[in-house]
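Got some structures for you, see below.
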Structure I
Amino acid sequence: MSLQGRRTERLGHQMRVELAELIARQVKDPRIGFATVTRVELSADLQHARVFVSVLGNAEEQKNNLEGLSSAAGFLRHEIGRRLALRRSPELSFILDQGSEAGEKIETLLHEIRKDEDQSVKDKM
């Protein structure tokens, strides 16, 4: 991995930690419920950051959370720049991370398959 790649990765990790704390403790928007920052992807020039968040709730609650986070993006950008001593803070774009939901669906399907297999074994006895 190149030096620039490691720096981008390290900065992304630091941003994820700081954003998680800021969202949990500083952002007071009532639309934002339980949102977890799962990862931050930075552009090569460090001007843009895609912030992936996992949000509990139905589709409407997830949409409200993303709207609240987008509304707080200016404040969060300013605080990230201050906390990480960046000359220029990246623009923040919040994206719903579907990974945890997909994992839950797969787990549910595997559980159903195991249950069906156990039932078919019992029926054969």
Structure II
Amino acid sequence: MNIIRRSEIHVLRNSGVESEQLLSPENAPASQVTITRVTIPVGATSPRHTHESSEQVWVAIEGQGTLLLGQGHTDELRQGDVVRFAPGDVHGVSNTGSVPFVYLSVTSPPLNFRKAYEARWPAAS
């Protein structure tokens, strides 16, 4: 059993996007998943990217966003929606709503997102 205390939860930030690493390789090395709570302010974007060997499931908790998919495709994601990305699927999200967009992300096998958040993200388009 693990209890992850609030003080052990790392918060990663880039371009206004905040990612609380609720369960990650840093605070639970033996876990089979990474769980993050991502908050995207109005107008902010988490750019398109892939996870080559991990699947990811997002559960939209608050607000709405525009999914940024492969080949320039988009789709809407609203509070209560769930989306699954297979390994290698292109995905990102822009907050096109009027309130912060918040979702839970479950990634398996687990990934450490620290380097991704330390990288320079392109400006929102």
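Read-outs: derived from the displayed coordinates by stated rules, not from any lab. Here the structure is a predicted model, which is why all the values come from computation and not from measurement. Cβ atoms are built from the backbone, for glycine too; each structure is taken alone.
One of I, II was used to compute helix-only ellipticity at 222 nm (-39500 (n - 2.57) for each DSSP H run of 4 or more, over all residues; to 500), and the result was -1000. Which label is that?
Working: I: -20000; II: -1000.
It traces back to II.
If semi-axes √(5λ) of the Cα gyration tensor in Å is calculated from each of I, II, which structure is the one that comes out at 38, 19, 10? Working shown, then result.
Details: I: 38, 19, 10; II: 22, 16, 14.
This figure was derived from I.
To test your reading of the models, identify which of I, II gives 23 for relative contact order in percent (Cα under 8 Å, 6 or more apart) when calculated. Can you show the working numbers first?
Numbers: I: 23; II: 31.
Of the structures listed, the value fits I.
To test your reading of the models, identify which of I, II gives 35, 26, 18 for Cα extents along the principal axes in Å, for residues 30-93 alone when calculated.
On the way: I: 38, 22, 14; II: 35, 26, 18.
This figure was derived from II.
When mean count of other Cβ atoms within 10 Å over residues 46-53 is calculated for each of the structures I, II, which structure yields the highest value? Before the final figure, lay out the partial values.
Details: I: 18.5; II: 15.1.
By mean count of other Cβ atoms within 10 Å over residues 46-53, the leading structure of I, II is I.
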